[in-house]
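Take a look at these structures.
Read-outs: derived from the displayed coordinates by stated rules, not from any lab. This one's a predicted model, so the numbers in the text were calculated from it and none came from an experiment. Cβ atoms are built from the backbone, for glycine too; each structure is taken alone.
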Structure I
Amino acid sequence: MSFAELSKEQFINLATTKKSGAAVATPVWFALDGDVMYVMTGKAAGKVKRIRNNPAVTLGPCDRAGNLLGPTQTATARLLDESDYSRANALLNAKYGFMKTIFDLMARFNGGLQNRAFIEIRPSA
């Protein structure tokens with residue numbers, strides 16, 4: 001499965017790996033830019049720590065609750081530098097429109113905008 005096949009999906013199930021080897025899956029919003037996927041999360045989220053320790057991830061289409069809706073694939077993730085956030089954020093804004101605007105508005109009031117991290121995901125070779 002290529003990332004392009006995920007383009008119409010609302011959520012992906014992003015699975016990162018603990019040091020113990022146990023997988024932790026989370027449904028997330030995502031946006032595509034060719035063969036690159038972007039995900040937004042909190043800087044203190046567990047997935048951020050796990051990606052720092054192990055960039056190998058597994059992902060697949062899912063519903064809002066994280067139930068897989070199709071096959072999974074392996075990929076490699078990396079945390080973006082803050083200077084690279086604007087492109088990822090713009091792609092998520094374009095995909096999720098009004099829902100993302102409301103999400104950002106709520107984040108503005110609870111300090112969430114300053115605590116965001118963006119993840120870049122590329123297919124494994």
Structure II
Amino acid sequence: MNIAQNLKNIRTQHGYQQKHVALEIGIGITNYNRVENGQREASVEVLEKLSKFYNMTIDDIIHFNEDKQVPKEVVAEDKNLTEQVRLINELEPEEKNVIFKMVNTFLTQKKFKDFVQQNVAL
């Protein structure tokens with residue numbers, strides 16, 4: 001278990017430079033460089049800040065391996081309808097409700113627009 005190497009792998013997978021990470025977690029670049037190069041132990045406080053920054057647990061950082069890939073952005077519009085519905089189904093219930101409310105709003109607006117076009121002479 002090499003935390004320093006894990007931190008470097010996590011940072012590079014996210015595409016960040018050491019300077020950016022150090023600035024985001026509030027430590028000096030030299031100190032961060034020493035942590036990442038194994039010249040200094042990462043404190044619990046630094047690990048907590050890094051876990052929040054990377055949206056990972058400290059355990060994920062400590063036990064990180066190269067086989068784990070940082071999830072890539074999912075772009076639903078690139079997917080077919082079946083895949084889009086499957087992705088929506090993976091969301092939390094509150095998130096699904098937001099999507100369904102939005103869809104209902106758009107459908108209501110479309111029905112209203114269609115009604116106006118069919119029944120109101122211009």
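Supply the structure label, taken from I, II, corresponding to helix-only ellipticity at 222 nm (-39500 (n - 2.57) for each DSSP H run of 4 or more, over all residues; to 500) with the calculated value -20000. Before the final figure, lay out the partial values.
Details: I: -9000; II: -20000.
The read-out was computed on structure II.
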For distance in nm of label points 7 Å out along Cα→Cβ at positions 30 and 62, which structure out of I, II has the highest calculated value? II
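Tell me which of I, II gives 1.00 when you compute Cα Rg over 2.2 N^0.38 Å.
Structure I accounts for this read-out.
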Out of I, II, choose the structure whose coordinates give distance in nm of label points 7 Å out along Cα→Cβ at positions 22 and 38 equal to 3.3 when calculated. I
The value 24 for relative contact order in percent (Cα under 8 Å, 6 or more apart), derived from one of I, II, belongs to structure II
